[in-house]
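Pasting the structures in now, so scroll down.
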Structure P
Amino acid sequence: MPELLVEAEADVLLWSQDLGDPAAPPLLLITPDVSSSEHWPDDLLAGFAAAGFRVLRYDQRDTGRSTRRDFEQHPYTIDTLVKDAIRILDDWGINRAHVFGFGMGGAIGQLLAIEHADRLLSVTLAGSFALGVDFFGNWERALNGEPSADGLPPPRMEFLDAVAGGDHEDHPHAHLPDTLLERGPDLARITTRTLVVQGALDPICPPPHGRHLADRISGADFVEIADLGLEFTESNRGPLVRAVAGHCLR
């Protein structure tokens, strides 16, 4: 499987890998925060390739085999991560791709569809809240025993308890400025064919976050996968691959 180190900027290299038929439609996978491309299990990658995709995965900056730097010395924003995704496509010589973003990758996918629609064939958003949702404010409210400000459920307490004081809080991705709240109105600008995937077991963005997101993107399709949470398992990989392939390759 070919690999490529992509120069995102001076002193920042992003590890990336290409698998599947080089002549097939490209599918760019964008990981959740703090996760490397190892987030995608081999069986899922093989499933996407067998479904007819050329699969591209990469380690976002400060994860996996990509460059890690001190965040205080080299701060960046989620818009930097959006540019990184475009650089991956550029260096692989891909003009347009299907994009599948999970978690923070779904936020990046929304921004790609808003700002770089000419580079997308379609976008699939999974495990993600909509731009404009006060997600991190609701996170704090949940920790304080307060209701959410918008009626959408905050992350479940078992997840909040699990990450409290852990390595997640020390990762650069946990310190990205929250610029997503102000971008809600921009969802109306999305014209890229969109699929929103809701995991019924998602502890971070529980239902109905996915439906809320789909309702804010004109013409978006929506699917809920019963046993999908944060992990890809034998029972949910098939439904997920079929949903993505059915959306992208129709």
Structure Q
Amino acid sequence: MNVYQSICNAMADIEPIAKARENKEQRFKFRGIDEVMNELQPVLKKHGLFVVPKVANVIRQEKPTKSGGMLLYSIVTMEFTMYAQDGTSITGSTVGEGMDSGDKASNKAMAVALKYFLLQTFCIPTEDEKDPDQTSYQVAPPAPKQAPAPKQTPADVEKAEKEFFAKFNELNNKLSKYLNTKGLFDRPDVVRQFVAAKDIKKMEAAVAQAEEREAAQKKKEEQKKQAEQDTKPEQFPIF
């Protein structure tokens, strides 16, 4: 019996799995991996099916907690291959996310990925909300329309252009001086591109960097001069 026939036969033996667990912080119910495995293991065994996991990709991040600690956050992309007794197989991919203060973040993510692979492969129903008529929703009223922004007059446009070019000329003059000073920019060619594109924000950032490095250079020179004076031998008058 091939894998497709085995899966179809297994689906006939799988009972609905209720959302018996509850996330108290976010207030939603869910089906845990234990409930899914307890229901499926005997069915998979009966129909000669088994799953081989493979980690396709892992993204790990550190996120601070409100109490000042650190949580490890893992996003794991898993590939699962389900085999039948005749050697035929199907492969599916799911993504799991897990968070933990220790070393279990990736384990949790892999468990979540496996759970959803099994739920979606076997189309396992839940016992709650089978009928859409059991739930009613209230639609929020449409948001009020915002008043359109006032149109700019030719005088406003002219004023904005004058302010822009005044700022550009000010930054351009500063950068022209700083570009002739060695050591203020790691990539002077990139700064020249900012000027050519008239990118005011990037030009401002370049000026701020140059001013900071120039101040550091001056301080270093002053410290060097002071050190030279301190080490210079004192001269006494000759009588």
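Bear in mind these aren't lab numbers, they're just calculated from the coordinates by the rules spelled out. Keep in mind the model is a prediction, meaning the values are calculated, not measured. Cβ atoms are built from the backbone, for glycine too; each structure is taken alone.
Below is a table of values for the structure above.
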quantity: log10 I(q)/I(0) by the Debye sum over Cα atoms at q = 0.07, 0.08, 0.09, 0.15 Å⁻¹ derived as -0.63, -0.72, -0.78, -1.09 - corresponding label from P, Q; calculated: Q
quantity: Which entry (P, Q) yields the derived value -8500 for helix-only ellipticity at 222 nm (-39500 (n - 2.57) for each DSSP H run of 4 or more, over all residues; to 500); calculated: P
quantity: Structure responsible for 20.2, with mean count of other Cβ atoms within 10 Å over residues 106-113 calculated and labels P, Q on offer; calculated: Q
quantity: Identity of the structure behind 18 (criterion: relative contact order in percent (Cα under 8 Å, 6 or more apart), calculated), options P, Q; calculated: P
